[in-house]
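A.B. asks: The structures considered in this document are given below.
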Structure I
Amino acid sequence: MDTVYIYTDGACSGNPGPGGWCAILRYKQKEREVFGAEKETTNNRMELTAVIKGLKALRYPCKVMVISDSKYVCDAINQHWLSSWERKSWKKSDGKPVLNPDLWMELSSLLKLHDVQFTWIKGHAGHPENERCDAIAVREYRKYLKNSDL
């Protein structure tokens, strides 16, 4: 099975506010960037969207290494919160509803198509792909800011 590396980041100006996301897909010597923005969102939604859009860009089942600076996303997978939320009808252990259930449901279905591992990295710490994703995500959300907000 081919291994694809997906580096992701999300960014928001305000929380909520305009937000951007980016995923860099790398397979052997080839790279592809996917990115976008939303006018009113949260940072966590952008982090999730980056992973979802990266996985949706894949054309066939792959082994995938997702590298993200989002503890929210990585912990939800690596600490098995996502599978627990699904079993509990999208409720957390305290009985409260999971935030962003629409995105978690979409991510869950994509994870069934691929063999995915998540690795957390510290953000804004000089990791080249993470810095690149952040710059692209910020560029994208700035499209929604007024010139006086820049």
Structure II
Amino acid sequence: METTLKVSKIKDGTVIDHVPAGKALRVVSILKIENNPDVSTTIAMRVQSEKLGRKDVIKIENKYLNRDDLDRISLVAPDATISIVSNYQIKEKFTVKLTKTIVGILKCPNQGCITNVKEPVNSEFSVVSEKPLILRCFYCERNMTEKEVLSQL
């Protein structure tokens, strides 16, 4: 059986692999790259995967991810693999990790929480559960469900 690449290699940038099937567009939205003319993006959705059955893959030319990008991706695709590509070669490869605390990325849904009443306090959540995703506010102890988290990203 002959195998071929369905998506071409990128010269420089980032490849996000092992994204759960159907979540690639959410990841692209999180990264705010859909309207950036300097960034070429290739998305493969629901491709065959031995590990996941089906997966999405995102190739982003001329963009490297920062810590906030990785933290946001971990909320949507906690097992995603990140490959840093330079001159068509993978220079670094790692899996995103959902950190134990999420700081400043999400807004607490409790309107009475100190983080929502114009105090100079960043929101902070601890991870109660990864599957299903449940986060707890450090200040008011309100839990956030995965659906609430995704609605903010």
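Taken together, the values in this text are just the output of simple stated rules run on the coordinates, not laboratory data. This one's a predicted model, so the numbers in the text were calculated from it and none came from an experiment. Cβ atoms are built from the backbone, for glycine too; each structure is taken alone.
A.B. asks: Given 2.8 as the derived value for distance in nm of label points 7 Å out along Cα→Cβ at positions 12 and 52, which of the supplied structures I, II does it correspond to?
C.D. replies: The read-out was computed on structure II.
A.B. asks: If Cα Rg over 2.2 N^0.38 Å is calculated from each of I, II, which structure is the one that comes out at 1.03?
C.D. replies: Value 1.03 for Cα Rg over 2.2 N^0.38 Å corresponds to I out of I, II.
A.B. asks: Tell me which of I, II gives -4500 when you compute helix-only ellipticity at 222 nm (-39500 (n - 2.57) for each DSSP H run of 4 or more, over all residues; to 500).
C.D. replies: II
A.B. asks: Now for a different question. On relative contact order in percent (Cα under 8 Å, 6 or more apart), which of the structures labelled I, II is highest?
C.D. replies: The maximum falls on structure I.
A.B. asks: Same structure again: Quick check on the output: 0.60 is FRET efficiency 1/(1 + (r/R0)^6) of positions 92 and 140 (r between Cβ atoms, R0 = 41 Å, to 0.05), derived from one of I, II. Which one produced it?
C.D. replies: Computed on structure II.
A.B. asks: Can you spot which of I, II the value 15.6 was calculated from, given it is mean count of other Cβ atoms within 10 Å over residues 76-83?
C.D. replies: Going through each structure in turn, the value belongs to I.
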